[in-house]
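> So, here come the structures, one by one.
What follows is calculated from the coordinates using simple rules that are stated; it is not laboratory data. Remember, predicted model here, so these are calculated numbers, not experimental data. Cβ atoms are built from the backbone, for glycine too; each structure is taken alone.
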Structure I
Amino acid sequence: MFTFLFLRLGSTFFKKEYGTKMKNHWPIRFSNWQAAIFYGVVLTAMSMFLLKWTNVLTF
């Protein structure tokens, strides 16, 4: 979910920052996916920690 939101919200920024032609170049796309996966994992871990800390989630 966080990865989808990052890519959806960041697509306009990346298009504006790199332009339409460079946005489709593979190193730019690779770094965008790397950042999306990193932020997705970090935000998921933080939300799980927050849910565990508030005793909503038990494992």
Structure II
Amino acid sequence: MAIPEYLICLECETPVYDFEWASGRVVEALCPQCGNDDPAAFATEEEFEELSGAGEEEEEEE
């Protein structure tokens, strides 16, 4: 997986642009909004959409 442009904090849904990425995963990140620093609590944009089901909801509404 290529390095994403940003991650999304799963605690407050804030985009985070300053993080460390290695071997296809988050190694270190810090959310400037809520202070979250747990690497497992960040997701790429694609992962976040899968978790939230955003794409499915949009299709159902149409």
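> For which of I, II does relative contact order in percent (Cα under 8 Å, 6 or more apart), calculated from the coordinates, equal 29?
Structure of origin is II.
> For helix-only ellipticity at 222 nm (-39500 (n - 2.57) for each DSSP H run of 4 or more, over all residues; to 500), the calculated result is -30000, so let me know which of I, II that is.
It was calculated from structure I.
> Sticking with this one: Quick one: distance in nm of label points 7 Å out along Cα→Cβ at positions 20 and 44 came out at 3.4 when computed from one of I, II, so which one is it?
Matching structure: I.
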